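Any read-out appearing in this document is the output of simple, stated calculations on the displayed coordinates, not a laboratory observation. Just so it is clear, the structure is predicted and the values come from calculations on it, not from any experiment. Cβ atoms are built from the backbone, for glycine too; each structure is taken alone.
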Structure I
Amino acid sequence: MSDLAGLLTTQGASIEAEDDFEAINRLYLERGWGDGLPIVPPTPRRVEQMLAYCDRPWDEPLAKIAPRYGGATPLRLAANAVMAGCRPEYFPMLMLAVEAMCEEPFNLYGIQATTHLCAPLVIVNGPVARELGINSGHNAFGPGTQSNATIGRAIRLALVNIGGAIPALGDMSTFGSPAKYSYCVAENEAESPWEPLHVERGFPAEASTVTVVGAECPHNVNDHESLTAVGILTTIAGTMLNAGSNDVCYEAQPVAVFGPEHAKTVAQDGYTKADAKRFLQEHAQLPLGKFSQENIERRLRVKLKERYATAGLDAMVPMVQRAEDIIVVVIGGAGKHSAFIPTFGATRSVTRALTRRDGQFASSVKELRKKV
């Protein structure tokens, strides 16, 4: 008997089902164990193959996923990874992302249960992004790359099947979002003129990390005409202006995604990441009078009363409270585009590094492969 077969027997964690692709998919659809798309049946053999890249006890929870607070054991996560179509070598990044989004500052309960249309965005940095071929260039936020698509989808399946984020039950989003199917990218470090996100956050360049952000979908910034940093940054700041944004009343961390061409122009004019953040924070501001009277009286004068309790309608309201809270990354391919990603607001991004069980950084997922 294999290790997995014994574990399934002792936990009563398996079900008998007809060995037929359509029948298994029909069963999973009826029970709500998915995202509406066909799944790969998580047979014991496939699940055990996925767990080959897990160096932890298979039945011990890495975290508890809200709102149900189900235990995210490697065994359960592996079943969801199989369902999503992941390759076994992707599995360590799935575990790492789930651990990160279950940290308290991320506020996964709020992100899962809100009426807002946010979803966990995963940004991968470091050597593992290249090792696994996680797309950071053309169409990075879109379809076409197995690692991006299936890691992101496995996260969503775990949020539903383990965390209980079932639409209209645990997930109360008014509209939902296509980002709830899959939302995983890598930073285009090779094309970035600045230090990558994980280095900015204190990790060595050789570390591999995930950063999770409770985010909306990307909002395009089209600027084919500006030839200077000031021009491009002015256009991005203008795109950030949104009286209906959740970020307005929180210490939020929205994401400014610079396309490589825009990033190059901004950096060539001598702007560091910090300079770009300051410019965006200072210029992405709306007069109080641009908000509805009800929102002024019931929200801004209440939640930010120290600033707006008696302020006139010409008082400026920043879209981001502090410049350093803006996350700046370089993603994408050729083209004079950037993007802006607002957030749920009541959330803080979390960055975690891939490590071995001894706590040392893992430079490759191969280091985590189970020795057999």
Structure II
Amino acid sequence: MKLTFILPALIKIPMGGAKVVYRYAEEFAKLGHTIALVSPKSEGYRLRDLLKTGAVKFRDWQHDVEDKPYYDTPQDVEHLVIPAPDPKFIPDGDAIIATGWQTAYWVDAMPETKGKKFYFIQNYETYQGNEEVIQYTWKLPLTKIVIAQWLKRKAEEFGEEALGPVPNAIDPDEFYLIKPIEDRHPSIAMLYHRLSIKGSKEGIEVLNQVKEEIPELKATIFASRKPRIKMPNWIKLEIRPSAEQLLDIYNKTAVFLHPSHREGWPLPPAESMVCGCAVVAAANDGIQEYVSHEKTGLLSPIGDVNSMTSQVIRLLTNREERSVIAEAGRETISHYSWEENAQLLEKLIINKL
């Protein structure tokens, strides 16, 4: 099978959705398929597209982002970096897959020679732009495949059928337990994101409140870009840490804080869980795909700083309970497999060809 994945842009920073696409490209190549990964440098040829591209380049310069793909191209995968999502730059094939709302419009407009058209839905992305424009992508005549049960239900709300879910997974060779769970000192890790819907400001409020109750607390925040807000001096900040650095951070951490309001099937909390962290999270739909309250993590109402603070303090002051929850979470995530998920995704695609 000749299959093409269309990314929304040239991905130069860590991005969960892109990491997932790269992984499926790798797994499909291992299964013997001919895979092309396509990264447009611009959304089109219009003046506003070119101005947007220039603005992104300037922002990248401000944040010391290199002008090259962040993720390595998988073995036996062709990575095409093209000027714009123009059909003349995209290979003909059996299937072409949109991987984000912008790309759904591009794929819909492609000639039939590019292959059967699919839309791999990883989140309900209305926070990224015009809500009506983004919602309309769910009604385009593309075969939709989702990564989570809640996204399948969302498709049904629009009167659409979605295949799956095909959930994410964590590579056991990339993230794994090194330091015993019970031996960890009071410590928290958190991902910072500039979008307000990710809840990072609320997360920092939680960290500060916990610090008042547990003065010896240590915290590490990691981010893809420099934060817009001033970070408290006592918090360690890591910009674009490598997988090896993240492995070390997770294994030194007792609690991973996930304050995001909306996620599809979030990777960082799951990464932390296989490394022995207990998760405290805002109860967004995505985290509930694999975290069960009081069993594999602790969930709070979205945006409730006091509740998240209370949950973190509860785990940091009760080593036995934290260890039980962390171990249950680690066991849960260990059952997700990229190889098995790729075979499921392959079957769904082939059945529609």
Structure III
Amino acid sequence: MMKPMNYAPPDLLAFADHLLQSAGLPPDKAHAVADVLLEGDLLGHTTHGLALLAPYLAELEAGKMRKEGHPLVVSDHPAAVTWDGQRLPGPWLVLQAIELASQRAQTQGTCTVVIRRSHHIACLAAYHQRVTEQGLMMLLHCSDPNAASIAPFGGLDPVFTPNPVSVGIPTSGLPVLIDVSTSSTTNGMTNRLQKEGGLLPAEWVMDGHGHASRDPAVLFNEPKGTILPLGGMDSGHKGYGLSWMVEALTGGLAGHGRADAPEGWGATVFLQIIDPRAFAGLSDFNTQMVEVSRQCHASRPAQADRWVRTPGERGLKLKADSASQGVALYPNIMPMLLPWAEKFKTTAPSPL
């Protein structure tokens, strides 16, 4: 396995932006997508950052990701909005929804936007810091009704996608960034390991006969296996329940999901902004969150060489270090982008 190469973040951003514009995205949409993808790598989410750029370019080329236009408003109440994303780029749609919901939350206390028929929205953690910096909290969840790779607990046939749930929580110090799948692992990770011939850290998948396994190849062998719900074979009812919750908040509220004909790789999105100022107040909110952080950090480590961190703390440190050290790009990402650079007659950035 090749070692990751480090690149200057501005070089990667400009490169991704140029490729997306060359593929036909208008500048505003191209910059939004490039920014969100890079943020994923900055935070260490190597399967959901620039690893998605080549597949996104292929979707644009095939006409499966719409380039021009705006979301259609399905319904609009002061604190509840529904959009039809018309298969526009997911990161751009989510940033538009954040802008609207943040403005309304500051007068309503909260605002929720659900989006149906969005294209894929990349790394959920990549959106939260721009909200927490305003002293706002955001819940962001999504599902993809066009695919199924996770079986319901006790079953063999897939129904769900990993259905991630994420939360960005402001504090007077580092924000807390939570981004977890309701399944034991993700499609991105299992696809990568299967191509590399690797194994998962634990028995996170199940073969087509109902046996737990560490080998992602069982997802591709006949009879095809599935990814296990969060909690695995013994307590996967927990992840199964959370998957149901995400389906209700996304497909249910948006009125578009698994009851509809598949349209291709995409997302149904639930986004809610909460302003603590409308409740007990931001100062009291921060007091409580800082104390929870303090108690977590003070907890005696189970392993002497590993301290207790708050969710997202490791990613935020990686992001801070990237300013001087660059972004450690996963080794298979740049080779996937070089054919696109050649196609669009541009030069890939050089590693540091």
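Please state which of the structures I, II, III yields 15.2 when mean count of other Cβ atoms within 10 Å over residues 201-208 is computed from it. Structure of origin is I. From I, II, III, which structure was volume of the Cα convex hull per residue in Å³ = 127 calculated on? Comparing all candidates, it corresponds to II. Taking distance in nm of label points 7 Å out along Cα→Cβ at positions 233 and 273 from the coordinates of each of I, II, III, which one would give 4.6? Answer for the origin of the read-out: III.
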